[in-house]
1. Thinking of I, II, which structure, once helix-only ellipticity at 222 nm (-39500 (n - 2.57) for each DSSP H run of 4 or more, over all residues; to 500) is computed, gives back -9000?
2. Using the calculated result 52, 24, 17 for semi-axes √(5λ) of the Cα gyration tensor in Å, pick out the matching structure from I, II.
3. Mean count of other Cβ atoms within 10 Å over residues 26-33 computed as 18.4: which structure among I, II?
4. Quick check: 24.9, 93 is what I get for Rg and Dmax of the Cα atoms in Å, for residues 98-297 alone, calculated from one of I, II. Which structure matches?
5. In terms of relative contact order in percent (Cα under 8 Å, 6 or more apart), which of structures I, II is highest?
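The numbers here are math on the coordinates, done by the rules we state, and not lab data. Values in this document were obtained by computation on a predicted structure and should not be read as measured data. Cβ atoms are built from the backbone, for glycine too; each structure is taken alone.
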Structure I
Amino acid sequence: MTKILIIEDEEGIRENILELLNGENFEAIAVENGCKGVQLAKEKTPDLIICDISMPELDGYGVLQALRSEPTTAMIPFIFLTALADKANNRKGMELGADDYITKPCRPVELLNAIDTRLKKQAAIHQQQSQKLEELRSSITFSLPHELRTPLNGILGFSELLLTELDTLEPEEIKEMVEQIQTSGKRLYRLIQNFLLYAELELIATNPERIKALRSHQTDLVNSLISEQATQQAKQLQREADLHLQLEDAQLNISPARLKKVVEELVDNACKFSVPGTPINIISQVKNNSFILSITDKGRGMKPEQIENLGAYMQFERRLYEQQGSGLGLVIAKRIIELHGGSLTIESIPDRQTKIQITLPTS
């Protein structure tokens, strides 16, 4: 049964709406002020909220701000019920995230139509989310075998040579083959981990409680973490000398592990898709309560359509270049940042430069 929360301080109006909704087979619950409304919304997670604007203690705008700032209630359809019908008040409510306005006094059919419209829209959103999850499952089913084949072939091929030709191989040849097996094994492990992480992030994105839990972590000394992770990644790819760091410290609501993953993937991309000997500049600053991190390389860059069509299972112009992989790293970094209330943007000039900038709110 669809659950609707009514927040209205006038008892007569509150009781009339309750009677109307219960008569239409909704599960209607009601409270008389904004503070109780916010608390009940967090406890009951209704399918829709109808809220008066002019109330003591906490008005409707305060209720809406409080609910939109909580992952568990941020997406609940919200209808203002108000005697304030001027454009300025309507605009203020819409800017805060209200879905609709109903002016008091209103006819029952008007209120029911507004509720029906909002519930249908919410159902469409849920359907889109389900479709995305289905696309994710299909993409993994299609892409995973292909992506795993190359490193797996390396492991199987060299191990077979060792088994069949061991007696005729020189120690140096054996060492080289074992190193190749280890390299392929590490690559295979990273591929699997990235596929699993991407699937996890997409599932988190559909669950407000998990988003809230994700944002509950904190990282101090961000500059030290970025410096260590970027240096480690560049060293693995023999690009440590090309790394130039200019970092400002901050405190962020993101776990160290998630932030490390973002830095790992972005520095990995910058190293792999630019020529050794060219600079990779990493700069961070705190501005207007936001932490801004940019990573710039002088590599082959990306075309506007490639940036626009950035997808989880596409590596741009893969056939033309040596680098193999799912192209998933950049998408993982973008998803992590978005789930923490931030953004990732790409500015690129093909064959000249790529700048990736992430922005996160400071603690």
Structure II
Amino acid sequence: MDALLSDPPPAPATPGDRADRTADTLSPNEFLSPWIVYGPLVLFWILLGLRYRDFAAATLANPHIPAGGLCGESKGDILDQVGPAARAWIAPWQVFATGQGSDHRALAAMDRLGLNFPVVLKPDIGCKGAGVRLIDGPNALRATLDLYPARIAVMVQHFIPYEDEAGIFYSRMPGEARGRILSMTFKSAPAVTGDGISTLRALVLAHPRAGKVPHIYLPRLAARLDEVPETGRRIPLVFTGNHSKGSSFRDATHLVTPALTRRIDAILRTMPDFHHGRVDLRFASVSSLREGRAFQIIEINGIGSEPIHMWAPGTTLADMYRIQFRFYGRAFRIGNRMKRRGHRSRGAFDMLRLWRRQSALIALYPPSH
């Protein structure tokens, strides 16, 4: 396993070796009511809870993460569980508290980690890209931290310069010698290209994706909407790789290789009893990713992480239900096996408590960029 945790030097991407960014069309299911998308999953969860006689059995899939990573977990605490031999695959980070002097704490953390601007600043507890921002200098750092109430845990993290991002859903049944990748999804930020004539607002409204859901994109660009970008200038409309914030997804499961599977498995096996969740990473090129090299992990998420290939264009609503049932059904099966090994869940009320705490925190965060 040690050999799998060493990384050859990254190779530069070549033309045609970039992740496909053509998925800028809007799927009819992308922005349906959450009750339509997730309502059947709630019923499915209840049925599984009755079947396994524990509504929180799925949380035991990752017993060393609060609620198995369903909600309310600390991003930093999860990354802390990665073993020393695998730390080079994680984008350097540090968690600190907001409040008086927080900009100095952030700069001190950057100094200890050897980071330069730009960096990523995000809440330590959150979901769906809430509060995530790319910070380009000390003034932006100070201004963003001032938007938070005091004593909120936030994370400063190295900004990975690779252009492409992926979400890889990993799963391993207890006792299996090796885990597997259930899905891989490429994420991309829709962008507009300046023509030297049109305002940014006009470019967004004319975009084949953004123009159909302008309420997702325009608020983030409010201060710049009357700008006229010069010809050829590419302007990403969103930074965070999250569907609810406007990123588009493409199912790339067919590109998964044994080499990539072995690498991800070797990294996650350094964590105690991590069995089911999604790894979000940025990578240099499609070919290097398939070879299991030249990438860095941004986050490791537990059972609450979506199988995000369900948001790819062309996925029907029935497909979305089948995907969710498959992934969460597997979490229950894993959790039930861990229960047989002596682990005990903290029950449904603990899940509710963590969800309420997370929701209360998210309400305090500044908007994402």
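1. The value was obtained from structure II.
2. I
3. Going through each structure in turn, the value belongs to I.
4. Corresponding structure: I.
5. Working: I: 11; II: 29.
Looking at the calculated values, the largest one is II.
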